[in-house]
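Every read-out reported here was derived from the displayed coordinates using simple, explicitly stated rules and does not represent laboratory data. Note that the structure is predicted; figures quoted are calculated from it, not measured. Cβ atoms are built from the backbone, for glycine too; each structure is taken alone.
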Structure P
Amino acid sequence: MFYITDQLWIEEDTVSEKFVLGSGPGGQHVNKNATAVQLRFEIHRATTLPEPIRHRLFHIARNRITEEGVLVLQVNEYRSQLRNREVAWQRLAELIRKASEKPKPRKATKPSKTAKAKRMDKKSLRGKIKSLRQSKPRLDE
């Protein structure tokens, strides 16, 4: 079990790790060793997460989710495989924490009378400035 908070956790059989060759700094070390980690989290199999959290997770991380519903996180920031692995698990936990926060409902509001008046004043001023730019033929010539 991987604990995200006291009340939230995921079972480790829903997450798979794969180590791949990383790019970036490291010289020959990067070409020889698989230091980058690819974390694959199967959201639909995570029965320990409540349905609303899973739904919000799909919405938050929609660009990182495959058609099969697998969240893919790839980390290759460090030369160390262990450090990249820690960062990947931290990112997964952060995404789930973010999904566990309920979004605040939006309250519909109307602009105040002064805000409407200011807007109309700006519009009329802008119109006057534009009308001054136009060249009008003079009748006295």
Structure Q
Amino acid sequence: MKKMVPQIAKAIIVQNDRFLLQLRDDSVDILYPNQWSFFGGEVELDETPWQALQRELEEELEWRPKQGYFLYPWINPEYLCRIHFFTVLFEGKASQLILHEGQEMGWFNLNELVEVKSMAFHVKQHTINAINFLNNNLH
């Protein structure tokens, strides 16, 4: 029987040209431990990627976005999984978000994001892709 590739949903969360990232836990049991990356998680069998993302963001940040924009699926070359990327606009106050997973959360502009040493390798490129999508479709 063919093994299923894990399905993951990730959010590129944007507010005023800043991007919300999670400093992942320092645990050998997770991908990209102790690195900054996107919020999100695994898609369960009875969920669409968008439903999984809404559930994950509610679990991780106590925030359930009503709308997001699907960017594309991506096969991670480091860890075989299919990641469904969405860009999600956050219009509230940062103080509304309550972190339940990860060591920390932080807002970064693109220049700051590029300079952080402990950034997961794929974050910069997917963030640039999200910026291009937003500029081409929402402005």
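When relative contact order in percent (Cα under 8 Å, 6 or more apart) is computed for each of P, Q, the one that comes out at 32 is Q. If mean count of other Cβ atoms within 10 Å over residues 59-66 computes to 15.4, which of P, Q did it come from? Checking each candidate, the match is Q. Highest-scoring entry among P, Q, by mean projected area of the Cα convex hull in nm², is P. When helix-only ellipticity at 222 nm (-39500 (n - 2.57) for each DSSP H run of 4 or more, over all residues; to 500) is computed for each of P, Q, the one that comes out at -13000 is P. To which of P, Q does the computed value 0.9 (distance in nm of label points 7 Å out along Cα→Cβ at positions 19 and 123) belong? Going through each structure in turn, the value belongs to Q.
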